[in-house]
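Next come the structures, one after another.
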Structure I
Amino acid sequence: MKIMVKLRVNNEEIEIDENSTILDAAKQLGYKIPTLCYKKNLSVYGGCRICVVEDKKTGNLVISCATKVENGMEILTNSEKVRETRKGIFELILANHPFDCNLNCLTCSKNENCELQTLAKEIGITKLSYIPVEKDWEIDDTSLSIFRENSKCISCTRCIRTCKEIQHVGVLTLTERGPFTQVSTFMNKGMGNINCTNCGQCILSCPTGAIREVYHINEVLSVLNDNKKHVVVQTAPSVRIGLAEEFGYPPGTNVEGKMVTALRKMGFDKVFDTNFTADLTILEEGSEFIERFTKNENLPLITSCSPGWVKFAEDNMHDIIDNLSSCKSPQQMFGALAKSYYAKKSKIPKENIVSVSIMPCTAKKYEMNREEMKGDVDYVLTIREFANIIKAMGIDFRNLPDSQYDEPFGISTGAGVIFGASGGVMEAALRTAYELITGKELENIEFNDVRGLNGIKEAEIKIADKTVRVAVANGLENAYKLLQNKDKYHFIEIMACPGGCIGGGGEPFSCDDDIVEKRMKGIYAVDKTRKYRKSHENPAIKELYNEFLEKPLSEVSHKYLHTHYKKREYN
């Protein structure tokens, strides 16, 4: 039973659950209290102190994010004492930020998305009273996916808490003391030399530009200007939804047609859809599941299309390596086919083909460099990088006409589209596995039990005379919890990022739950519009098998579409 308490905030009375904070109460009444270290879904740190409010009865200042409400409290969120204190605290925070603020802001990855910039306006900062502390700031460029620049860090610990609490990895920590405090890795080894999964959730959680993706922008622009190269591009399922936000559309808007037109204007020779190889993944992975399920071997089958998840398993869960599907991710399947099947079909030497991916995922930059797959994909752009190139080229995105993907890798199904949402891979696989096993048409193809933002989802599916127990996890903490009881399932889908690819580290910076939910709805809306909604119905996939791959799990398909995973150890 909830116990309610009454208090007053800015002379307005409110009754609220006793476990709520002052910050919660103020928000419910429509008052915004500035925060930096606070972030929903993370433990409370209370370190930045920017959320101070005044207790009217005592005159004391308290931090609203960490102070529970009490009966009879009278809180002022915007008194003169509060305003002056916040300004002082904020100036002290800026004293640890780059001194040449204008230049650094202009070149920063978070320019116009920086919470410091926003707060400076809201709090009313017009001058700086303190000279920044001079020290050697750490720059970490060891990772293939993530770049850290500590001169922009404000020690809010949001990246640390995200890595530990949401992703069950915990590779970041605070080092040193006082004004010399920095975020670092174990023994200062760097992100590329430890068990970082490259998921990029730390990037989304950072309020400044202290963490960003490793850019491939200049390399892509260079090959687009090289007339000797045939440059092809693939776009992941969720890109057509996430990109919309970068150009002012409401979250969940599908801008696929304009996106394809923009890519042609950028100079790509062919514009393809990763949805095609998502469909291909289902044929291969679905067949792999049927084979394992029939033989009752290496169950549960666990999906392998999320490179952050695969890296987590290789680093931390050696006992389930054999359960991972041997399928490459759709990105890597595309890369392999672009330089084999497509090269042969188009009569272009594979050494002249440059394969570019546009992904919602920073871990894809790591994946393209995996030893066993290196060379299939040459460059990966996040959605943010992609949007920056469109803007830099002066392409008027909102006024572009719609256009279609190129063939042969432009035909896809609704099943391929829903790969972008947590549960989508499972649902797509079930649509196909059911019909391959039973030989009957599936009447209701929507599996609502595996949809939604819940961290762990379970379902039982009746296929012929068998009951298939499936589970879905998104976010690596949830994956870890789920896999403690893995033996009760036959098939498990895991996505490293909360919400799946629509919450990936390469998506637009706003990844609150309500925005991710709108993106998810956008994904499923696209599925409903597709002519084909089951991967095995894709006519281009059938043609690919007839002309090149022969059949799922054939020797040819294993050569190009499958790989292996390994246990990783760190010294």
Structure II
Amino acid sequence: MNNKSLVKKFEFFAGFMFLFVLTMSVRPQSLTVADVQTVIAQAVSKAVQLNQKIAVSVTDKEGHLLGTFVMTGAPANTLIRSVGRAGQGLENVSVPSAAAAQSKAGTAGIFSTGGNAFTTRTASFIIQEHFPPGIDNTEGGPLYGVQFSTLACSDVAIAGLPLGLSGDQGGVPLYKNGVAVGGVGIEGDGLYSVDRDPTDDDQPVEEIIAVSATRGFEAPTLIRADNILVGGIRFPYVNTVDTSAPPAIAFASLPGAVVGAIVPTPTSDFVPATLNGVSGQVSTRFPTIAGSALTAAEVSQILGAAAAIANQTRAGIRQPIGTNARVSMAVVDTDGKVLGIFRQLDAPVFGFDVAVQKARSSNFFSRADAGAKLALAGFASYVNRANADGIQLNGSVAFSDRGMGFLHRPLFPDGINGTAAGPLSTKLLDWSPFNDGLQVDLIRTALTSPPMVCVSKSKSRKFSLVPVAACPCTAVPELKNGLQIFAGGIPLYRGSTLIGAIGVSGDGIDQDDLIAAGGANLFPPPAAIRSDTVLVRGVRLPFVKFPVRPFVE
């Protein structure tokens, strides 16, 4: 057999395996009540072996809580604490341990897909002021600010998490037959934080227990975060090397009690859809509609153009290498109303809420009354700081999310040590991942109002949505589900008039920018007012940034 024939056979085999992986990634899989009980029992059995008292939660891959178990003697509360000054932002806020466990489980579940498996340790690695954390003079984490998304008060999130997304170790995804089905979260040490030193090889007991809980539900090795590199930097997955199985305790004999009920995975929020020839999904909660200045056909055209680019864009965070990105994309009106959302198959669910956050954020900061609305809502101090830096927030600048987010970094320019904070950020003396400035101040009241939510997204026994009154996360009507401050949002214009925005989320931020630009190119902002025409303290703000070798060959 000649070399050419061997190459052809290899290419056929590789193609077959890719199709097999793709098929597996979209094949319906779910967690049964027995599965949830098994995961909980494995977690508690390990905790008993280690003499620990914990709360353990299991969620499905869309964030729905399937069950929480609290061991007898487990701490009722845990303390949010990192490097910021106590009393600032969320620093030193006491929250229910069960809420922390749920947020950890939900984070691992909605971050993970058939192409990537991420833990809360992974999340911690990408949300801090440097990337990698602790390395001076490097820009902020690629998902800086994502922790304040998928909030329980969101009008978009499928199943909001009580503390938003978590960076506290102890959240690990669950897979069945290689398919992402959810996550498990463990809380028990009384501290809800992030990993400030990824090099210390710490092995927290919460993570050890979470890993033990996933026996039989492990993520495929190839797609684990520690097999994914961004900018040449390998993501972490878990540190624990303890793989020993503890003496098994039957679920009915576990020391403690179930909080609420244990339920199976509910019916998905998503239904199949095709847009511009791209297979994907939509939510029946958000049909494509007309806005104040966009027709429904134009919204579909914008989303379709973005979807076509996404199908060609080389993924930054998926395995196998060379596959295309999978993202959620959203278009909003000038008042922040959702005009349409489209999601590619197997896109990470966290991007569903974040895509809308990005679109709303880009739209809001490009409005003529952005500064006035922030001041009216009680945030005049940020408006004044922006004014002092020459940013009027009066519609004179078309802000991409990357450009606006640049103003929200504790080091300005982004990541440069020894510099002052951006005008929308907390000053570095008080900064932490739980106190990052305007973003957290906007949602603090909603996040900390007992019982950690404004309005519960109640479900019936059949898990059909029950209509509830709107519960915005902020006092700014255009930012109902909160502000987002990393790249992937672009404002839309008809001529010189703002008509809305597009947001994209679910892959690397440069990929998100590229895909968003594919949709925004139909209604681009005037070049003369883009954020990359603006200098702040002698530094040019960014607008968008595209990846090297952006397209799948």
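Between structures I, II, the calculation of mean projected area of the Cα convex hull in nm² yields its largest number for I. Source structure of the calculated read-out (distance in nm of label points 7 Å out along Cα→Cβ at positions 109 and 517, 2.9) within I, II: I.
Taken together, the values in this text are just the output of simple stated rules run on the coordinates, not laboratory data. Values in this document were obtained by computation on a predicted structure and should not be read as measured data. Cβ atoms are built from the backbone, for glycine too; each structure is taken alone.
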